[in-house]
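Each structure below appears as structure tokens.
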Structure 1
Amino acid sequence: MKYHELDVSAKKDRKRVGRGIAAGQGKTAGRGTKGQKSRSGHKKIRAGFMGGQRAIMQAVPKLKGFKSIHDKAEVVYTDVLDTLSGKVDNFVLADKSLISSPYVKVKVILRGEITKKVDISTQAASRSAVEAIAKAGGSFTKVGVPKRTKKSEA
């Protein structure tokens, strides 16, 4: 057996602090001077305790509900679709300024009458809106949100 073939697990002893100035960690033993954390027993301070002043958990107001991480769908109504014809998708709706961008989630909701035949391809639609579109002779197709494409560098 050679020296470099020895299988030795690291067993480092704990650092002995507070054993005089020459030891390197003498006098205050690396705790600094004064204050709650320099005293013994300071590791028993509970999480969020701020030295007696009002803790952050108590200072923050407790509000009802929560904030969803999901983007809300932009709404397009069926009476507005009556002004369009043919195939309608996110890009057509964005061109007509009915939605902010073609890359957002869109939901079609029933409002008013729809008389024209319109083939709609969006992310969602209410059941009543789909029935009204079908009654007018059109169709609804559920598709995903269009992905942005990078401009080709030529």
Structure 2
Amino acid sequence: MIDELDRKIIRAMNENARRSFRDIAREVQTSVTAVIAKVKKLEAQGVISGYIPLVNPEYFGLDLMAIIALRISKGKLLETQQRISQDRRVTAVYDITGEWDSLVVGRFKGRDDLNDFIKSILALPNVDRTVTHLVLNVMKEEKRIEV
């Protein structure tokens, strides 16, 4: 169960997770020891699962983003999703309801890279069909959770 101090600490860390515990303690008006204990507890519970830099994919030449819908047959959904998720270009794999079985989000170096990826997916034994959507503009892409 998350309490109000947990929420305040997470909000402060959402702004900048590299801030010192002392700075966070000052902002949330508690002791440094309390902040350290809360953060360690949240990490142990899996509430906080890591710290990563938020980087600009275009800096690394990943200029093309695509969302690919998949139809997967023969009850091999999870096995196929796990295999696809191993590809370095894949940023998300979702098991969904509706007409399609799965959505894959990926970042690519260009059309040739995307073409190679789509063909590798279609070569998988249980992938029946794909539909690829190119992302023209990203209006919002938030990794943090508002608490």
Structure 3
Amino acid sequence: MSQEKLNQVEKLTLSQLSDVKVMVIDDSNTIRRSAEIFLKNSGCKVILAEDGFDALAKIANEHPDVIFVDIMMPRLDGYQTCSLIKRNARYKNTPVIMLSSKDGLFDRARGRMVGSDQYLTKPFTQETLVDAVQIYAAIAKAHLPEAD
């Protein structure tokens, strides 16, 4: 989604985040726990997954509203995980936000090619995580078209 369209979206308020389920997929326990603390402090329900395989099993049961996925993971990396989520008709409109320590143009482009909605670099802050959830949960709840 273009930055212009994102700016037009009315973000969810912090009080509305209590209805939002957020999945964080990362092989780093430290990153998972940091994200969990940030998101829970903002009222979100948080689902954690250690890798892409773990996440795919949990997505079917939990139906998250927004998914954060690390790029560099063993077995099934973030690009593959995002691609599998977006190819599934049931979850193709679920916002997927890539998390990475890499900030290169190629990495961002590759994320877009597999269907990611946004790309955040690590280390992230509570503000950047919560802001992304407020925007993309609003988009998901409004069923706005995600294509440019």
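FYI, it's all coordinate maths here, none of it is from the lab. Fair warning: this is a prediction, and the values are worked out from it, not measured in the lab. Cβ atoms are built from the backbone, for glycine too; each structure is taken alone.
A few comments on the model shown:
- Structure from which 4.2 was derived, distance in nm of label points 7 Å out along Cα→Cβ at positions 16 and 48, options 1, 2, 3: 1
- Identity of the structure behind 11.4 (criterion: mean count of other Cβ atoms within 10 Å over residues 56-63, calculated), options 1, 2, 3: 2
- Of the structures 1, 2, 3, the one that -13500 was derived from, the read-out being helix-only ellipticity at 222 nm (-39500 (n - 2.57) for each DSSP H run of 4 or more, over all residues; to 500): 3
- Which of 1, 2, 3 yields 0.92 [Rg/Rh (Cα atoms, Kirkwood Rh), calculated]: 3
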